[in-house]
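Following this line, the structures themselves.
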Structure P
């Protein structure tokens, strides 16, 4: 049964259209379960009706034109309950409703299972028999499993607009297709989409339209010739070490590339209007799917050969593709399955209007980078048909986490008003640049910045930053192909320290592992967030740690504004060991004749163990900085980069707020500095609550700083404390957000962080 499920799923995934996928399902399920009828009903989002979309056994001519109301029939009963209905005799059930024209009157037994995606019922899968009998548990389990697989296909079709109007009699819904994601960086972007993807990866190649068929075909044949040449060269190079049978494998490769087989299919796809890379992906994936469905294990293995050939052709095609500068001739909205920092690094910043990533969450590194650059971003848009959005008009709403494709003129006009309002807010922020972050009743709050790039220095100073609360040293490590030397690190850190002198600069020791990998130092673990990361790595590699510590201290010569921060602290012993090593490094640098002072040392509070030992940690160090991103992640047991659970990640969860409050309470008499350097600090709502708790330093991206300052300067500490007292009574994160939004609106400060018109957009 498992192999059958796998094959059906592979066939469905490879289907070129929704109707083809549905037809495969009903045909294969009917045969597998020896049922007389198999049908699929989908929910019409406009009418909530259940429309018969595909069937084997009933009258197929009425598919797409007959439907059941949301409260009508056994099919809708399955949908309402969101659970299977298994009946020996459907006709005697009070919910039975005969669907005219289908010919189902003679069928008695009924099994219907819901098709559910992200808690939403998309449709119902039904099997029926003439005789009175109850389907057994095995049959029911098979159908449930299959419907779970089908759900993704349906959701994708819904996202592409393929099933916007299922009922032929329903009124058309027009454009403005809307997809939901997770807010990554606030703001609105209006423009054309450009799909980006990693090189030589067939699975992520988007569909693209072409009118220059001859050029695309020529490029394809050139790539084909290049691959043939590569194969012949490889064959000649190792032929002396191979038997005749093994040599024949290379001949097989060359035959696969023959113009009369796969190559001919790809050319036909190009002539139908797809660009060469998209045509290649479609044909190769279809053939791989066919091989995977074969019973013979030898033939199934040929799928990997085909994938290899596909990648080889693709890599040569991509050599012919337009370069980055040509693709981004005008500012565009960048769309990808999984955007990465390296992808963004290849695109001129002035050409990026907005970002959309199918994978990731609001606290992925790309989202953090986007906030630092002030680029409207939506993450975790799982149902977005990203491959079809190249050169398509888009609207990205970074406030609400929405993407609109093919927007109407009315919607564009609405969002343009938001863009205009954002521009006015920016002008208002400019007037605050040189003013202190001080409440109306004179409570002072220090605003620092999080940095990682040299370009951040000028941007941060321009926005009134008072120092660096977190310098991410992993960034310069990531952009190299090896560990930087001690001398190279001195130059890097000196730039940050000089740029902000005499203001303090907090430099975090190397924090890798989890979702932060070095290409030349891979860490492969089943559960990386609970594994070898942060201080655990550097204490195990003293050569890395000591080189970094000495470089930091040398870079601070004559400036004396260095603060060192230790990440991922889980116990007191780690701090004691690190402090001993820092003192050793300081002594060594001093001996070399540098004019340095022993820097202040602090720890990050970002895992629950540190929260419950914060008092003991405070006795050892000079300052504490709460990393709210990881603290939230570990408290809630949510991987913030996993789009399936990203909506559970919420820094305003009552447990997170209580943990943050308890930290202040535990160390109020210890005489240590206390700051927050996670993304919560850069959220004006979060900044208000943190200030009210007693945190006196907040560190954030430079783009967040003006908003936070504007809000703090327009309220009193007493107002902030009242807001805190109200939300600390609540037991739901959503209630916290709603209450804070209301209280900020009443205090007339909501307008300072988001244009008023954003609340009016559907």
Structure Q
């Protein structure tokens, strides 16, 4: 294996950009030093993250393939499921694909790398990246060098850095766009990559570009930095520019991006981005990681002060030719077709082909051409499919293919006349399935398959829902055919559950003394208008009953929706209380473990469900009746807060959310101290002494994050009247919900380790 590394280094010498070659050489040395224990693990961890090398979960060498969890054939399967894995165990390699742009040569190389180094799967992410899993760290320098030869880098794909610059995959061909945003996304990518002003962040920083305001291709509203193309008229001439947004983000508690400037000229995109990076680096949180995103900095400063500091930094910047040099080559980005334009095709006798045409083809603004979406279940591609796609792209276009935030690929500039041949060619590699951006096109993060933070199997659930929906086929009502379903394995929203019509995120509950995988049902999100609104969780459903929950929700929508009523409006009209009511029984009367043991296992996994691989210990202990009672009340209260918000009473919603947090904290305190009252001062004092100071409540990955939500709320309410707007109440409900989830997790940890309380808490 080392010989092959040397071979690649020697054979590719002079074929890689000098800067990248030096960085890869340095990283290779750092790997060697880490193996000799000469580099601190924390330092090395950030180093490898900035090279896109990410630690992953080890599920006994298994991965869900859409049907079942299968044993993988990668070498060295000694690492088993659990948090205590070694630094050099197989991990994930993230590969940056700016604005999703790929060419045939890059597809072919990705196929080779997946085949040679991973489990023969390339995974498309919700940030248009590509991920290879089960990569041994000693192989990463060779991978990086080979990627560099085709213009791809892994630099700053992870870590506290500027992440992949995403962009509309239909840029340049969309009928509704103001103009093609591709060259601007490319320019920002190149400018910020390794820029000294973008190296001192407390957390990650995600930019995006969108060609219009109405669609969701760029998702400007949920990014740290977002640009939406706009055109204004100056002295009778049309001028390009961008609406500029800052401070968006999903994560545990999402925030909508705020408007920074109504119109930013192309000349100012790069210097303003640099100035924002400087402000974030100087003033952003560094110690408390849960508050280290730019959205929290803006929240703390206020938009006016933040903008003032950015403009001050902008004035102090020394002029850089890079700010405007790229504008001289804008016209060079214009794509041209391979084949002449064709006439629209008449309807075929093949209903499957007609469905594919209807759902997967998008008419370009260039007459006679379409863009074809290749749907990828679970976002996965096999090597033979990547090679086949490379050939197809060459056959029908001049190399224009892009990944999407919905984990698909689009082939651009397909002549209408070539559509039947394209359909057949895609079918030969198993990629002509219909359903693009439809209810069957379910987005899911890696979840418990490979992510250390995964609580429930998002991929397993996605596969089950997709299979059930596809079996219905043409029986699916037209009203639900275009709904979006998105699934995350935990609360962090990597599956973008906040901006889907129907979202789910992983949670855990204890039932009959056993841990049971659950998913929170999230409603109220909006996919269009660049992620126009965020949903909230309404109830936690046992994982194996989620398909039933989905069927009930969609059935209610089909039966009771008003004419032309979209799903988001339907949820607002009917109300979450009504929808929760029809799901309530799914949370009750769970079967006994000995009667139906599969109910106590996750999708695609025959083993008894456990969260031991993200925490410590396994299922044990007794059910605490008082705890369960108090938490049932807390669950009701947090839902009541949502209903109050929905009814237009944000003040009451905020107060109910705070009461929920106090009730949940009291539930934990009662495990040790039965006589605790409902007095807020006493609850906080007891919780702080018994669970916070002793670190029993601290999350293994998030640390004090969720406890701090409680303390901040207590301080605010103790200081006097707290006034809530609809937006602030929405954020606070999210925090309260996450605190409730953290209480459940803490309780499960206490049950799994009976000695944790007696050993970790001082007597009172």
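Between structures P, Q, the greatest calculated value of mean count of other Cβ atoms within 10 Å over residues 140-147 is seen in Q. Taking mean projected area of the Cα convex hull in nm², for residues 356-403 alone as the measure, the highest value among P, Q is held by Q.
Consider the structures P, Q: one of them gives -0.36, -1.33, -1.60 for log10 I(q)/I(0) by the Debye sum over Cα atoms at q = 0.06, 0.11, 0.12 Å⁻¹ as calculated from the coordinates. Say which. Label of the source structure: Q.
No value in this document is a laboratory result; all are computed from the given coordinates. Note that the coordinates shown come from a computational prediction; the quantities given were computed from them, not determined experimentally. Cβ atoms are built from the backbone, for glycine too; each structure is taken alone.
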